[in-house]
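In what follows, structures are represented as structure tokens.
Bear in mind that the values in this text are calculations on the coordinates, not laboratory data. These numbers come from a predicted model, not from an experiment. Cβ atoms are built from the backbone, for glycine too; each structure is taken alone.
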Structure I
Amino acid sequence: MRWRRPPLQHLLAPVFAHAVESLCTALTPSSKRNYGIVVRSFLAYLGTAYPAVTRLDQLRRDPHTLGWMTHLRAQNPPLATATCIGRLFALRTIFHELARTSHLPELAHLLLREDIPRSPHTLPRPLTPEQDQLLQQEFMRRNDLGANVFLLLRSTGMRIGECADLSYDCLRSTGPNQWAIHVPLGKLKTERMVPVDAFGRDLVHRLRFFRALDPLPADGRLLARPGSKVAVLVQLRDYLHLVCHSLGLPTEIVPHQFRHTYATEMLRSGISFPVLMKLLGHVDPAMTMRYVDVALTDLEREFQLARSKPRHLAPQPKTSAVPARTGLDGIIDVLLATQHLMEMYRRPLPKGNANQRLLRLSKRLIKILTEIRKLRST
């Protein structure tokens, strides 16, 4: 029997619960559960330390919000930095929602953006080549349900939660001897198609075979769920832990490292950065960079390639054996070449002041060209 906490006894609990319901309309149940944890933490502290606070207009940044932050950091064992950041963000979002719905704008200033520490810089965690080879060999030898799941994660870069949500018909034919796996809405509310080779196709067929052997009724998913999705994820993580232990590998290896390994392998194989973002289902390039391990050997390879085959931001203008024209025609030729080079230099630049100024100069050249052509026709 699953133990459940008793309902939170606080006069502000219904107000906060209503704000959470409003925020979580389009979010996943796990996101709603996280908001609930933050509300319980804040109101439990408030009820213990300041029982006289029973209305929203009584809330103050000091001592209520700042006191809760101190209480959060003083927990034993201490919360991870990422967990603290998530809880601060969640409470700040709730305060903003309460400020809007309760017409109390001061609530939006109870927790400031400056109160939230920066996220720690996390290094990419791909498997070492030796770990990767040992695990893949062991998975191939075992060839059971768990082994094929992890081989599929390694071959596609999926998150383990996305794999648990795959539909039975996730494999799609995209052409002759071409296949892709449809990955449903995941962590970032994105869905995508991940190309796979014949080995990836066979992995899906094997998982379908294991699903057909399972006594549980068909539910449209590729992986059977004897309980909740969380139970499936726990079973898979336990399976990986046992495999690593049997191979003498660190038991701290987690499924997400297969995703980091896939990303690093794809980039080293020559896939462009935008395509890698699509394969991983990312919307922010900074997130993709956190997944890629750029080692010294990669730097040396790229350096040597750049020295032997240099590339230019702007293509060199094509030379012609035809002599340069004179008069207005010569001026038009020069202006066209200048405008072309300016555009080729501007486009790779990040959005900002320099990009905007070059764009304005390019447009001015176009206007000048128009006026000169008018002179030529008169």
Structure II
Amino acid sequence: MRQSSFITILLFSSILLPANNRENSPAETIVQDGINSMYNYEFENAITILDSAWEIDSTHPVPPFVLIAVKWLHTQTQEGYDASYKKINNEVDATAPIYKSLISQYPDNAEYYLYLGSTYGIRARTALAGKAWLDVLYFGYQGLKYIRNARDMDSKLKDVYMPLGLMEYFACLSATPVQWGAKLVGLSTDCEVGLNHLEIAATESRYSWIEASNVLTYAYLHIARDYTKAERINNSLVEQFPGHPYFAFLKGEVLAKTQQWQKLNELMPTLTEFASKGLFLQQNECQLKLAYIEGLKSFYMQDYLTTISKCNWILSNYHMEFDWLKGFTHFLRGQCHEENGDFGLANVDYKEVLKMDSYYPEVNEAQKKLFRLKKKNIE
């Protein structure tokens, strides 16, 4: 590794720094390198770099938490989703005691509380994927408790607004019982509050701006349909992390939905390359998203048969972790069938869209389309 000589010098020359002096840590530059490697999908390199950073400065607040994320993504690409959930759970069990020990040694350091809370938060993600709602509530609440402690201790710690904003936005989009639970623990269920906090993290935080920007891109693109904001935020991600496939595909989707065909044509070689490499799950997700973008372009060009063909391929080869793209694909194919006068087939697709989470605009639009089709006696 290119930093090996530098790391060796630091290992023998550095002293234990005060825990709240993170910006002066000899490991700070290496931590940033590790984060950059992770977001460029260089997972093995990221793990090596972050392990080295932790050896150099075992009081730095960031490496233990980021290592959970890197090892999760690495396991996901290598072994699949179920194995990645087990990896998260095991890593959380090993990492939480590290932060608790650091808190006991340095009780005035807000970042240790933040990353302990974030560690519980990432554990809530696996519970969410498995629909283990009690675990979601438990780990979500544990995370919120420590993150609030961090915010109260240090008003300048802007990284705190990423997990806060994410939890607030999730609560806003959730069903009424979840919103009741959020209000009981004093968590806002106002979407604008959540988005505003994510914007603060995206523009002012030291580390969490990347993930906050990613969440905001999805929110503006898929839920709020504010394509101008989605494109603005996504551009910085694509420019800084050219090796991250999904940032590029978000850009492609924005360009397709805003019919910026010249820019999309310029991006297509990059998207095609991403879709041709990587292990199965990563490659499959890229191929699905590429087919969806191509389907959108054909739809706007009124080439409905090509769009239907792209949609058929997506639905026959779908292995993504979550089903949102499947719902979008049914909606797109339903629109094509409706344009072709195949109202019975459109009806079938629109009913599939209703299986999506209700906060997606496509659900409400599909309901309206089904109502109109029903009036035409199409069942």
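A few notes on this one:
- Answer label among I, II for the case where distance in nm of label points 7 Å out along Cα→Cβ at positions 28 and 108, calculated from the coordinates, equals 1.9: II
- Computing helix-only ellipticity at 222 nm (-39500 (n - 2.57) for each DSSP H run of 4 or more, over all residues; to 500) across structures I, II gives -24500 for structure II.
- Taking distance in nm of label points 7 Å out along Cα→Cβ at positions 44 and 268 as the criterion, the top structure among I, II is I, with the largest value.
- Structure with the greatest value (metric relative contact order in percent (Cα under 8 Å, 6 or more apart), set I, II): I
- Which entry (I, II) yields the derived value 19.5 for mean projected area of the Cα convex hull in nm²: II
- Which entry (I, II) yields the derived value 21.2 for mean count of other Cβ atoms within 10 Å over residues 196-203: II
- With P(r) over Cα pairs in 5 Å bins from 0, in percent, for residues 220-275 alone derived as 4, 16, 17, 16, 15, 15, 13, 4, 0, matching label from I, II: I
- Taking mean count of other Cβ atoms within 10 Å over residues 164-171 as the criterion, the top-ranked structure out of I, II is II, with the highest value.
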